[in-house]
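K.L.:
I've put the structures underneath this note.
Nothing in this text is a laboratory measurement; each read-out follows from the coordinates by a stated rule. Here the structure is a predicted model, which is why all the values come from computation and not from measurement. Cβ atoms are built from the backbone, for glycine too; each structure is taken alone.
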Structure P
């Protein structure tokens with residue numbers, strides 16, 4: 001199996017990485033490691049300039065709805081998702097249409113997230129079956145990023 005991805009490196013432009021493996025998960029993991037190694041070799045990424053007004057509006061809307069429902073856990077996830085967006089932790093992989101989101105607690109860990117917010121992290125997997133429509137912070141960060149891109153179009 002072979003997986004390829006084109007990704008941005010601040011100050012350098014676009015880079016391409018390839019992951020090979022006997023299975024799709026093995027190829028994906030090798031691809032993730034190649035991206036991490038490339039970024040590490042070139043230095044820390046510079047975060048993109050934040051989009052404070054629009055992101056703030058999206059965040060405020062989400063917070064208002066979560067507070068109205070009394071869902072304080074969602075309030076926390078929304079805040080963490082906004083931090084992921086502002087730190088430049090969300091990237092689109094054009095080759096497979098997936099998004100990658102760098103972990104806040106371990107920058108070497110990257111989660112694959114689809115454009116509907118479905119994530120492979122433990123938090124998402126633990127909650128989604130019991131609470132349909134539940135999103136982890138990685139999924140929320142991708143949804144924020146997609147909405148921001150739609151505003152730019």
Structure Q
């Protein structure tokens with residue numbers, strides 16, 4: 001083995017039985033335990049340093065981790081799949097109901113806002129009506145007081 005032999009960080013991780021990120025930690029910083037060099041976007045790790053670190057960590061004495069199972073999900077029975085599909089259908093139906101209710105609530109909120117506007121407009125019109133009725137009553141009182149005056153005061157003002 002050459003002293004200049006470098007391996008990929010993935011190979012180093014496998015030899016050390018750690019994740020690639022841990023290999024990077026061993027190879028970074030001022031107290032790096034592994035020599036490394038860049039190779040494009042990858043990082044190459046010195047094989048001799050990896051083997052020495054494996055001896056220091058006692059990797060040979062550690063049990064090998066089992067590779068992950070190829071089967072990601074257990075085989076599902078037809079009954080289980082039917083139950084799952086039924087629940088999915090119920091979820092879909094309930095989400096549709098929620099959407100419809102939200103739409104109806106939006107319409108009702110619009111109607112409430114329109115009702116408030118009408119109520120405010122009605123209040124404004126009532127206030128205006130009261131003001132005009134008061135003005136009319138004042139005019140009538142003024143006219144009435146003139147009619148109660150003698151004819152010469154009405155004619156010549158006075």
Structure R
């Protein structure tokens with residue numbers, strides 16, 4: 001009888017130990033993912049903040065892509081459009097491919113992307129150019145995908 005109790009106690013203790021280890025590992029993984037997401041948010045927000053003034057400048061001055069390309073004084077703003085598309089691509093990558101960014105955050109980012117694409121003619125033109133050149137793979141997209149909801153543009 002004592003042997004039976006000792007055997008069951010060992011099984012119970014082992015099961016509790018395994019369960020506790022699994023729980024602690026899961027908690028640690030969640031905390032690690034939260035830190036990654038926090039760092040990504042911080043980085044993306046900082047990069048967006050640096051581009052924001054240039055996007056407003058382009059919209060406020062009603063500049064199109066041709067104007068940006070032909071005016072040497074607008075080189076910074078032109079580069080900001082490319083940087084903005086790169087930022088969109090990275091946000092999409094972490095959302096769609098790495099599954100680190102949740103759907104709520106992605107929807108918010110996508111709404112911002114949509115806003116700028118509708119508001120900024122030059123951005124829309126550059127995006128159409130990129131799609132036409134089949135550069136979608138550099139943005140982690142397939143042929144039928146977009147950061148922007150095309151039917152709303």
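K.L.:
Determine which structure produced the value 8, 15, 9, 7, 9, 11, 8, 7, 6, 5, 5, 6, 3, 0 for P(r) over Cα pairs in 10 Å bins from 0, in percent, calculated from the coordinates; the candidates are P, Q, R.
P.N.:
Details: P: 11, 39, 35, 13, 2; Q: 8, 15, 9, 7, 9, 11, 8, 7, 6, 5, 5, 6, 3, 0; R: 9, 31, 25, 11, 8, 7, 5, 3, 1, 0.
It was calculated from structure Q.
K.L.:
Here is a further query. For relative contact order in percent (Cα under 8 Å, 6 or more apart), which of P, Q, R scores largest? Mind dumping the intermediate values first?
P.N.:
Numbers: P: 18; Q: 15; R: 23.
Checked P, Q, R; max of relative contact order in percent (Cα under 8 Å, 6 or more apart) sits with R.
K.L.:
With distance in nm of label points 7 Å out along Cα→Cβ at positions 61 and 117 derived from the coordinates and found to be 1.2, which of P, Q, R does the value describe?
P.N.:
On the way: P: 1.2; Q: 8.2; R: 2.5.
Of the structures listed, the value fits P.
K.L.:
Work out which structure the value -22500 belongs to, where helix-only ellipticity at 222 nm (-39500 (n - 2.57) for each DSSP H run of 4 or more, over all residues; to 500) was derived from one of P, Q, R. Intermediate values should be presented prior to the final figure.
P.N.:
Working: P: -16000; Q: -22500; R: -25500.
This figure was derived from Q.
K.L.:
For which of P, Q, R does distance in nm of label points 7 Å out along Cα→Cβ at positions 37 and 125, calculated from the coordinates, equal 2.5? Provide the component values of the computation, followed by the final result.
P.N.:
Details: P: 2.5; Q: 9.1; R: 3.9.
Going through each structure in turn, the value belongs to P.
K.L.:
Which one of P, Q, R has distance in nm of label points 7 Å out along Cα→Cβ at positions 29 and 109, as calculated from the coordinates, equal to 5.3? Don't skip to the answer; put the middle values down first.
P.N.:
Working: P: 1.5; Q: 5.3; R: 2.2.
Going through each structure in turn, the value belongs to Q.
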